[in-house]
Structure 1
Amino acid sequence: MSAFNIGIDTGGTYTDAVVIDTKQRKVLASAKALTTRGDLSIGVLESLQRVIEASRAQVDPQQIGLVSLSTTLATNALVEGKGSAIAVILLGFDDTMLERTELKTALPAAKVVRLSGGHKYDGSELAPLDEDRLLTELAALNGTVDAYAVAGVYSVRNPSHERRVQALIQAKTGCPVTASCDLSEALNGPRRALTAAFNARIIAMIVALINAVQTAMQAQGIHAPLMVVKGDGSLASAQAVMEKPIETILSGPAASVIGANFISGLKDFIISDIGGTTTDVAIVRKGWPALNEKGAMVGIHRTMVKAIDMRTIGLGGDSEVAVDPQGKVSLQANRVVPVALIGARWPSVQQALQTALAQGMGLGIATLFLLRPEGFDPAADPTDLTPAEKSLLAAIGEEPKPWTQVVSSVSDRRRVMRFVERGLVQLAGFTPSDAAHVLGLQAQWSKEVADLTCLMIGRSYGKVSYNEAKREVECRAFAQEIFEVMVAKSVHILLESLTGCSFAANDPLVSLVASGQSLLSHLQVKLTPNIPLVAVGGPAPVFYGEVGKRLGVETIIPQGSEVANAIGAAMGLIRVQAVVTVALREQGGFTLHHSGEPLIFTDPSQALAEADRLVRQLAESKAQQMSGEVLVTEVKTERLDVPGLSGDVGLISASLTAECLARPVGA
């Protein structure tokens with residue numbers, strides 16, 4: 001059994017890799033590369049090459065026993081509203097159930113088709129499945145949809161209609177199809193439908209990522225199994241995750257918690273993982289975060305994915321800076337590429353900014369740039385683009401172009417924003433990372449471009465005057481204002497996580513502490529955590545010293561914090577659950593609901609014994625399908641009985657949950 005694991009984390013901005021000696025519990029080497037969204041394999045291969053080279057004196061690639069991946073791509077895509085074009089097929093859903101899915105608000109572009117079908121609570125058929133209507137709808141949707149989701153009423157009691165629809169869609173379209181019964185055993189049909197829709201939307205993205213990692217592994221001569229961190233912090237095989245990518249929601253943050261525990265040596269703490277796109281905060285007790293049994297949140301929408309109990313907001317080093325007409329600075333939830341980053345790579349960016357500054361018109365819009373994701377393949381562009389969209393897209397290349405050179409009408413603007421939403425084009429603009437360059441808190445990219453952009457936006461909104469003698473001071477003041485907004489929002493989410501409460505943005509006490517003040521009229525205010533604050537992620541050293549100061553605690557930023565997610569990925573275990581239920585039938589006897597057709601029993605003890613056997617078998621089978629070596633399986637039973645009757649005679653219903661812990665084979 002090999003002692004060496006590789007952990008890889010693909011985030012919105014950087015792809016990190018580490019090599020860990022698992023026996024010595026030591027990080028041997030780490031490396032970073034920019035995430036190349038057009039072709040993820042470029043960034044993955046670069047980070048993997050660098051970490052292998054850095055550790056070559058101690059480890060041969062043939063000695064690697066496991067490669068494990070964590071990623072924020074699924075979370076980021078759903079938060080930012082990106083992903084594949086999808087259709088959702090609902091079986092037996094009435095108007096009320098359709099509204100409860102929240103599909104209209106969560107995925108407004110998704111096409112929704114309702115068919116007769118579905119099942120009743122006991123697994124019997126609610127209505128015959130309308131296959132003819134399904135085939136008609138598929139013909140109408142041809143060429144407009146990349147993936148499908150199907151959800152039927154009570155499909156967890158009987159999945160036959162979902163399975164039939166899944167098979168027909170695959171046969172007719174060849175597109176990936178997510179069946180909601182594969183994602184959760186819970187009865188909440190509308191939420192299962194939403195979860196299946198989210199899953200369908202990100203399949204292509206996660207498949208591309210896994211293929212990129214496998215390609216990079218082959219190029220480096222690594223023949224170890226590939227695992228992926230799920231949102232609950234456990235590992236799953238790459239094959240399993242390609243079918244259920246929704247389980248990687250909060251994968252990166254979950255890995256960061258494991259990594260923070262490993263590198264800090266702490267068991268009880270609050271962790272803040274700040275990246276380019278999001279900030280994720282969790283409370284850790286006894287070395288492991290609590291799971292959110294209600295399901296992970298995507299924005300304001302709750303899924304049925306079990307994940308760590310974590311608060312996530314769209315706040316990171318690459319958040320877009322916005323200034324309203326009154327001069328108030330805010331940070332948008334969407335990510336843009338920092339102008340200092342593209343300026344460090346392409347001299348034309350600085351030249352375009354200098355030209356716009358000399359002309360003195362439209363200084364704000366002149367700081368926006370458009371570019372295709374690095375490694376993009378024009379042949380892979382969607383086939384549903386209109387001639388006008390194709391022409392506009394062809395004008396944008398890998399080298400950034402000023403927004404004003406591409407967008408000349410309202411129609412162009414709409415088209416470009418659709419390109420950004422679909423991941424075909426990236427928008428570059430002013431971010432907290434750029435402001436940090438202006439303040440001298442970061443230095444890895446172009447300070448000159450950051451200074452120019454800060455000046456132009458500052459003048460556009462009256463933050464910076466035309467008095468050259470005051471230019472530097474006023475630019476730094478504007479950048480400091482952005483820094484202050486970043487810190488205040490970070491303090492706000494930490495206080496919400498520490499208290500388990502939600503606070504209004506203008507809450508007087510919270511706003512006072514978040515802004516770094518302590519006196520409210522005649523009241524001295526101090527809100528201090530009773531557990532340590534651990535911060536990880538690339539921007540953590542820039543902002544979290546001040547965050548800790550405002551909370552009255554020292555911020556612990558452990559060595560290796562910038563690659564904490566990759567470290568957590570390398571140290572994970574497989575953990576899977578399975579659920580089987582037994583329920584009293586109206587006709588007498590008991591129905592056992594499991595992954596197959598319902599089973600009927602007359603004796604309650606026999607039903608419970610078979611349920612115990614099946615739920616263990618199902619959990620261990622899931623672990624083995626994920627290339628796991630079973631370590632332990634535990635079964636918990638929740639039951640409802642008639643009062644006063646002993647044994648199993650009074651059984652009304654029972655739910656058996658098996659949890660299996662397994663070690664990745666090769667690790």
Structure 2
Amino acid sequence: PFFPPTARHGFDRELQEVIEQALEEIAGNGDTTKGTAGYVEVLREALRKLERGELPWGGWVKLSKAKATQRSEPVAERVRDVALGYDRHPGLTGDITDWTRRLFAIAGRAMDSYRRFKKERGLIDFIDQEELLLRLLEQPEVTELLRDEIDLLLVDEFQDTSPIQLTLFVRLAALARKAVWVGDVKQAIYGFRGCDPALMSAVVKAMEQDGRPVETLDTSRRSRPQLVHLANALFVPAFADQLPAAQVRLKPHRREVKADSALEFWHLDGDNKQLRSAALANGVRQLLASGRQVVDRHTQQLRPLRFRDIALLSRTNDNAADYAAALAAVGLPVSLGRPGLLATPEARLALACLRRMVDAGDTLASAEIVALCEACAPEAWLEDRIDYLERGGDSQRWRLEGETAHPSLVALEQLRPELTVLSPAEVLERALLLGEVERAAVSWGPTAFAASQRLTNLEALRALARSYEDACRRTRSAATVAGLLFWLAELKEEGLDNREQDDHADAIQVLTHHRAKGLEWPVVICGDLEFSIRSGLWKATALSTTATVDIADPLAGRRLRYWPWPFAQQSAGIDVSERIAASAPGREDLDRQTREAKRLLYVSITRARDLLVMPFNSKSKQRPWLDCLQADWLQAANGPLLMPGGEQINCAEHLLLPATEATVTTLPDEVLWFPRRREPVPKLPASVSP
């Protein structure tokens with residue numbers, strides 16, 4: 001229904017001819033403008049691909065929109081007229097059908113291979129556990145045994161359940177003497193993982209129909225009253241088509257203790273995302289310097305704002321990394337788990353010690369150890385090495401002898417004979433100790449937080465070494481130091497070498513809105529409110545063919561839908577795409593995405609205890625994500641803002657410019673430096689034989 005009837009004629013040949021004619025006419029009309037020159041390159045590239053039979057459908061769309069400058073525009077119009085027929089091309093629907101069938105076939109074969117892989121090795125994953133338990137619950141002898149054993153079934157975070165999990169819960173609840181289900185459908189934000197809030201709604205409805213008690217928690221113990229009233233004003237109307245007001249509106253437990261702002265609007269100046277991130281970092285710096293006080297969660301007393309009291313939320317991991325970089329650039333401590341662990345100086349020093357211990361001929365590792373431990377410029381150690389070699393020194397013995405001997409290199413050299421009896425994780429631990437890596441990492445500073453983060457990164461490196469050994473154990477392969485080094489290199493190449501996030505450090509927490517669920521902070525900055533609500537039509541989606549959920553059989557009517565996007569990077573001005581978006585499936589998808597966007601906003605806005613910050617682009621009035629709440633009354637203000645229910649919230653607004661300089665926090669005097677290296681003590685044997 002989305003594509004017009006296909007035309008049975010030579011589309012490719014017609015497009016090729018009109019492009020050839022266009023190139024000939026443009027070459028003869030004297031049009032040498034820059035715009036037309038670019039258009040000619042588009043035509044030539046398309047012609048080359050057409051001649052090879054390789055012009056993608058995105059190329060057809062590009063030609064249907066490409067324009068030349070005025071003199072050559074009539075020629076370009078003829079090309080566009082022909083290219084616009086791409087949706088009637090029989091090859092388009094044929095390719096989509098073929099691609100979809102091949103993809104599902106490949107996925108099926110991959111699942112079969114994965115199943116055999118697990119079976120051969122005696123492994124099961126989380127999905128297997130669910131399926132196996134479901135099979136067990138179909139056995140009468142198992143259900144009878146469980147009926148005698150289960151007194152109470154507790155289901156927490158029920159809103160995040162999947163159909164197969166609901167099937168398990170329903171069957172277990174039927175065997176338990178009592179069942180308690182705890183969840184908040186307003187916080188169902190993991191649709192991309194297969195969770196469906198309709199499942200929880202169906203269970204609640206069934207319980208109400210059966211006369212079983214459904215208790216609604218109506219008190220917020222987290223946020224100050226003004227923020228609770230803000231959440232009520234925003235989300236009672238936003239969820240009105242899904243939930244009654246009584247299941248959304250909350251009463252505040254806390255009381256107001258200070259007449260400062262509870263909601264702030266930050267207008268970020270800057271022509272690009274990088275500058276606006278710098279402006280936001282400047283706002284955070286000003287907030288910390290303002291003398292702001294927050295209510296301590298444990299003592300309920302006012303205290304000064306700390307770094308760790310602030311959370312900056314973003315929609316994507318890439319944006320989170322940009323925000324973290326901007327905050328770090330102005331000297332603010334940041335906690336963010338992100339790739340790049342093995343590129344940090346402390347990890348490079350640790351791996352250099354490991355490589356030098358394994359291979360005496362790894363002279364690059366020796367140079368890295370000297371350079372990083374002594375914090376010297378390349379010219380210094382390079383000159384020393386050249387002088388050593390010119391005097392006839394052995395390349396592998398540099399800095400191992402005489403007055404210039406480096407203690408770490410000497411210690412690593414002495415340990416090499418013991419490598420055969422140590423595991424890779426143990427070798428790494430010895431390398432860290434003998435190379436004095438922790439001591440060097442702390443000495444680099446330049447702040448107490450940076451030193452703490454470096455130690456946290458070394459702990460992450462230790463954890464990776466243990467993970468490597470676990471992986472070898474599961475696959476029944478030998479764990480070696482060389483294998484560990486290759487494995488770490490693969491992680492780095494694939495961007496899987498995540499730095500450890502120290503949640504206990506006094507640092508600003510930067511994370512995604514999804515990861516904020518279940519957490520809370522005195523100050524929450526809801527970033528990326530201009531984020532557009534994106535279509536999920538072109539992603540794999542689990543759908544139900546039934547109008548309602550049967551809680552006795554939640555898996556009934558479930559199917560997987562996948563529509564491949566055939567137009568590559570082209571996204572706008574595509575007629576067939578617009579027809580699909582306007583269709584019933586398109587409207588249903590937009591409604592589903594909008595509902596999840598509202599729930600994610602609810603999670604983020606309700607994380608704040610004392611202050612909620614909404615940053616916006618100062619040069620744009622567009623805020624698609626926030627506007628999905630249809631709260632036109634929520635406008636930037638300085639002073640009290642009247643909400644629809646009659647309550648007021650104290651507001652402030654600030655115009656923020658990009659920060660121009662960093663403020664470095666120096667190490668405090670009481671920092672305890674690591675002592676000099678100690679000799680390793682042999683471990684006691686795991687067992688002693690008499």
Structure 3
Amino acid sequence: MTTTIPKFAHLQIPLEDVVKATDNFHHDNIIGRGGLGHVYKGQLQRSGELIKISALRLDRKHGGGVVEFWTEVSMLSDLKHPNIVSIVGFCDDKHEKIIVTTYEAKNGSLKEHLSNPNLTWTQRLKICVGVARALSYLHCDEGRGYGVIHLNVNSSTILLDENWEPKLSGFKVSIKQSLNRMDQVFLSEPIGTIGYIDPEIGKTKGVTCKSDIYAFGVVLFEILCGRRAYIRNDANRFLAPLVMQHYENETLPDIIHPDLKNQMSGFQISVRSLRTYSEMAYSCLKEERSHRPHMLNIVNELEKVLEKALKFQPPPPENFGNNLEHLKIELDDIKLATHNFSDTNEIISSDCYTWYSIELCHFDKENASFIEGISKSKLFKRHDAVVIKRFLLEVDELEEELFFTELEVLASVKHHNIVTLIGFCVEGFEMILVTEKFSNGSLGDYLGNAKKMHNLTWEKRLKICIDGVHALNYLHYEMADKKMMIHSDIDPFRFGLYENWRAKIQDFELAVFLPPNQKDEALCKRTYFKSTWHVDPEYVKTGKLKRESDVYSFGVVMFEILCGRRAQDQIYLKQSEKGLVHVARQNFSNGTIEDIIDPILKEETGKQSHSPIRRANKDSLYTFLKVANQCVAETQDQRPTMKAVLNELEKALVFQVSQVCLCLCVIIGCILS
């Protein structure tokens with residue numbers, strides 16, 4: 001008996017054609033077994049063309065399935081989407097009920113590849129995006145005039161074609177709903193596959209489009225963890241509550257697929273993409289349906305994750321291979337030392353980073369390879385007062401790139417005026433740098449604080465500047481292999497002060513490497529600058545970052561040191577919206593620069609100074625002022641090189657030290673007489 005439903009008449013296929021296409025349903029052609037029956041592959045002659053097909057044959061022994069059969073035919077006949085299986089036709093003849101679709105499962109179902117080590121992170125993401133687009137089409141497409149709730153989303157109903165493109169199948173229990181009622185409960189018994197069923201069905205006695213989103217969230221975690229949603233004899237049979245628990249305890253990386261974890265620790269995949277993906281998957285499993293996102297939002301977020309993963313450029317192996325193995329610090333060690341990133345150890349927090357100051361004990365792995373037969377637990381430990389810089393990957397899309405930039409810089413530079421890298425951690429969703437701690441904080445901590453600035457005599461301030469110039473001159477001209485680097489983010493907080501008030505440059509996440517023989521500039525246009533008061537105005541206009549851009553920023557710091565205040569202090573902003581630099585240049589031109597010099601230095605310069613040794617030498621001040629003014633010239637070609645700045649600052653120091661020596665000689669002479 002054949003169907004008499006006119007709407008589907010054009011889809012009807014004679015039984016003889018299906019029998020011929022599947023070689024009389026030969027067991028060698030079975031490609032799947034489902035609740036309704038076996039699925040066969042075959043080749044069907046259709047409209048003069050031989051096409052590859054899948055044929056779902058209802059199992060006649062068990063009976064039933066008639067409603068599901070017509071539901072799937074009805075659904076597929078209306079749905080046209082690149083990520084949904086395409087119906088070829090159906091057979092309802094001689095007690096046989098068969099649904100024929102195009103053969104989409106050359107690579108089987110997603111379920112078969114969850115733990116496949118060859119399925120890359122980007123391939124997994126593309127599968128997720130494809131399924132999300134299919135579900136968005138079902139839930140939201142206005143062209144049909146109604147929405148579809150699938151109700152059977154799982155890793156078995158997601159088929160993978162020869163290009164690993166996903167095709168959503170399994171519409172046997174799907175329901176149609178008007179678009180404006182997709183969020184409203186449709187009364188129903190629990191429907192779906194164990195491990196994927198929306199737990200809210202039991203409470204509400206029905207389903208909504210958010211039931212699909214719950215199931216899709218489970219699939220997202222299957223893909224991330226490389227395991228099925230339900231494993232009958234496993235201690236953790238259900239994946240959903242397991243991942244929820246780990247996510248909420250911040251231990252989700254512990255159950256991520258081992259191959260993905262290895263790629264994370266080997267810097268081969270974007271940690272940020274994994275973190276954002278996990279956040280989205282978790283939101284899909286929220287208990288309250290109203291807290292679960294809509295498919296349009298999910299598609300948007302997953303597309304961003306995929307874009308991030310595709311754009312991610314793994315760091316060069318020579319920079320991040322075994323060369324840095326001795327610098328790796330375990331995340332557990334860092335958590336232990338910071339009391340799980342407790343506020344107690346926090347020194348400062350920004351939108352992009354949090355800094356912690358701690359005593360860190362970790363193994364000296366550099367020497368471990370030379371110690372035979374001693375377990376790690378017995379190796380001697382090194383104790384350091386360190387600063388931990390924790391990159392907050394959920395805030396800034398560039399933080400991952402910035403982390404690797406800073407790690408590459410600190411691992412490759414060797415200079416006594418550049419901060420020392422103690423170690424780093426890329427583990428789970430964390431990206432952390434560990435550097436030496438500066439006993440006297442940073443220069444930025446002192447500016448604007450008269451009490452603290454009293455600690456910085458003119459000689460100390462000169463030496464801080466000279467240390468900074470040595471570091472920048474090294475970056476600009478003296479690195480190994482003729483490399484050149486531009487720091488591009490110099491401000492007073494980049495000057496760490498250690499014992500004896502000497503300085504080291506820190507924070508290299510925005511640094512730019514220029515390879516040998518490249519033109520002495522980099523097109524590096526940014527729309528956001530950490531400190532707009534220190535940025536080279538020509539760089540802002542043209543996007544051309546040059547060594548002279550660092551010179552300008554350093555010149556601003558020189559004036560800050562001279563005046564004892566930050567460049568954006570209100571005292572300067574009242575005179576000019578451009579802050580200290582504009583005020584200082586005007587005063588220099590007018591011959592009134594002494595008006596803005598730090599009063600503490602003017603006390604040192606005055607005749608009534610109680611300590612002649614503290615007195616600031618006028619020749620030293622003038623030499624300093626002159627070169628500082630040259631550094632902040634409006635155009636790059638008017639500024640001196642760091643070598644020239646170094647020469648002038650060393651002259652200024654000679655003037656100052658000579659005065660101190662002379663004063664000491666006079667004092668000693670008076671004592672002896």
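Look at FRET efficiency 1/(1 + (r/R0)^6) of positions 78 and 238 (r between Cβ atoms, R0 = 35 Å, to 0.05) for each of 1, 2, 3: the largest one is in 1. A value of 232 for volume of the Cα convex hull per residue in Å³, calculated from one of 1, 2, 3, originates in structure 3. Once FRET efficiency 1/(1 + (r/R0)^6) of positions 342 and 462 (r between Cβ atoms, R0 = 30 Å, to 0.05) is evaluated on every structure in 1, 2, 3, the highest one turns out to be 2.
Given a computed value of 7 for relative contact order in percent (Cα under 8 Å, 6 or more apart), which structure among 1, 2, 3 does it belong to?
It must be structure 3, since only it matches.
Bear in mind these aren't lab numbers, they're just calculated from the coordinates by the rules spelled out. Given the structure is predicted, the values throughout are model-derived calculations rather than measurements. Cβ atoms are built from the backbone, for glycine too; each structure is taken alone.
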